[in-house]
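Chemist: Structures incoming, each one as structure tokens.
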Structure I
Amino acid sequence: MRTLRMNIEYDGSDFSGWQIQEKTRTIQGEITKALSVLFGTVTTPPVASGRTDAGTHALNQVAHLHTETTLPLDRIMRGLNGILPQDISILSVKEAPQDFHARYNAKRKRYRYRLRKGKIAVYRNYVWSIPQDLDTTAMNEASTIIIGKRLFGAFCKQDPIPKTLECEIFEARWEHQENEWVFEIEGNRFLRHMVRILVGTMVEIGLGKRSPQTISNLLVSGKRENAGRTAPAHGLHLLWVKY
């Protein structure tokens, strides 16, 4: 039995997220079908570092696969890319230790969220369109508050409530150029919808509807209903995963 590590890029616009679901298109489902065609037998689904939401994109997702195929790595990569649709690309396929696990062995992940002022045509599936300017200084003040080990109960989907709410954030910052705002965040793990809820809350801070100190209060309270909206999934990009 071989353990393979795949690095994957995908445009999440037309997918219902990573995880296989009935009667809907998913990244895991498309890759599993392609593997079955390539190997000539039904195969187990690959396991990713995390389950991205419907509409979320990935520039370098990591997944592992257990297989008995004897095909060389370059042929697996070429074969998959020849079968998969245009919105999924296999960047690399490598041998991994037998006990490698894409999710449990991950040490750090980095996400990027993009916003742009005004109506968007060409990049509408990759950027959240907002009508007003944002106060970048206030949003960065809020960002510094989440650095370190924190409980993010107020910034996650709580149905069901995660077993552990603690995440360690190594970096979180906003950058502003012309009409675009970019938020990048790096941490050891992320809860479901966590980045999107943080962005939604910080946008309200950037609009002057909340103070940066709101973030501290929310971290203490842990109440999701007191945080901001969940930002649209299409502005979110998984940049990379480190092991």
Structure II
Amino acid sequence: MPDIDYIAQIRIDGARFATAVDTGPLDAPVPACGDWTLRDLARHMGRVHRWATVAAGQRRQPESGDVEDPPDTDDDLADWIRVGVGALLDSLVRLDPSSSTWHPFPVDRVAAVWPRRQAQELSIHRWDAQDAIGAPEPIEAVMASDGIDEYFELALPRLVSRGSVDLPVASLHVHCTDVDGEWTVRAGDDGVQMTREHAKGDAALRGRAEDLLLTLWRRPVPAGAVDVVGDPAAADEWLRLGGM
């Protein structure tokens, strides 16, 4: 995958997320996040940033007292987001990417996981926040392609390891049409088995990287934005796995 400045991306999307919270309304629904409102999403992300700041910076599992509660008033919520993003960035820029760390994901425990994970999670939820107020900005294609890779390498295996989803028997091929990025995934003995290659699957998804990423995370895309080739039932089984 291409080199991405995840720190810069967190800074950009953190500012966009806070602006969406400032703009509101905070009771706007966030359709991809169940019955959450923009207020709920903002409180969630503020806690995530503080949790990740402790986990990455102190290389340990955070405890309940480590994460500051959201402010009592809505007027302070956007600034609370900005403070949390700032603290997260301060923690991440000090990391040696090759150093050992603590994290809950089923990949090697090296510090490089943290900037990528936080950038990708914020990218999706920034889009959610902007979508809630009717103004979603695009996820840049290279970032979206990397997001697909991280979804199959980390996020989906995390759901499997927690027993949240069962993998389909059928295989799936995913192919970006605007930037580099091809993956074939299937269920293996140890969970998700992914290869980065052009290969035939029982079903295939083709489209722009952003549309594919949003589709995998069960966000809406324009009709016809993603082509489904092969067995549509197999594709549907994989597309039911993502969410939140």
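Chemist: Could you figure out which one of I, II the value -7000 for helix-only ellipticity at 222 nm (-39500 (n - 2.57) for each DSSP H run of 4 or more, over all residues; to 500) was computed from?
Modeler: Only one of I, II returns -7000 for helix-only ellipticity at 222 nm (-39500 (n - 2.57) for each DSSP H run of 4 or more, over all residues; to 500), namely I.
Chemist: Something else: Once FRET efficiency 1/(1 + (r/R0)^6) of positions 137 and 201 (r between Cβ atoms, R0 = 35 Å, to 0.05) is calculated for all of I, II, which comes out largest?
Modeler: For this comparison of FRET efficiency 1/(1 + (r/R0)^6) of positions 137 and 201 (r between Cβ atoms, R0 = 35 Å, to 0.05), the top structure is I.
Chemist: Moving to a separate point now. Work out the source of 24 here, i.e. which of I, II gives that when relative contact order in percent (Cα under 8 Å, 6 or more apart) is computed.
Modeler: The structure behind it is I.
Chemist: Out of I, II, which has the highest value for mean count of other Cβ atoms within 10 Å over residues 81-88? Walk me through the numbers on the way to the answer.
Modeler: Details: I: 15.0; II: 20.5.
By mean count of other Cβ atoms within 10 Å over residues 81-88, the leading structure of I, II is II.
Bear in mind that the values in this text are calculations on the coordinates, not laboratory data. Since this is a predicted model, take the numbers as computed values, not measurements. Cβ atoms are built from the backbone, for glycine too; each structure is taken alone.
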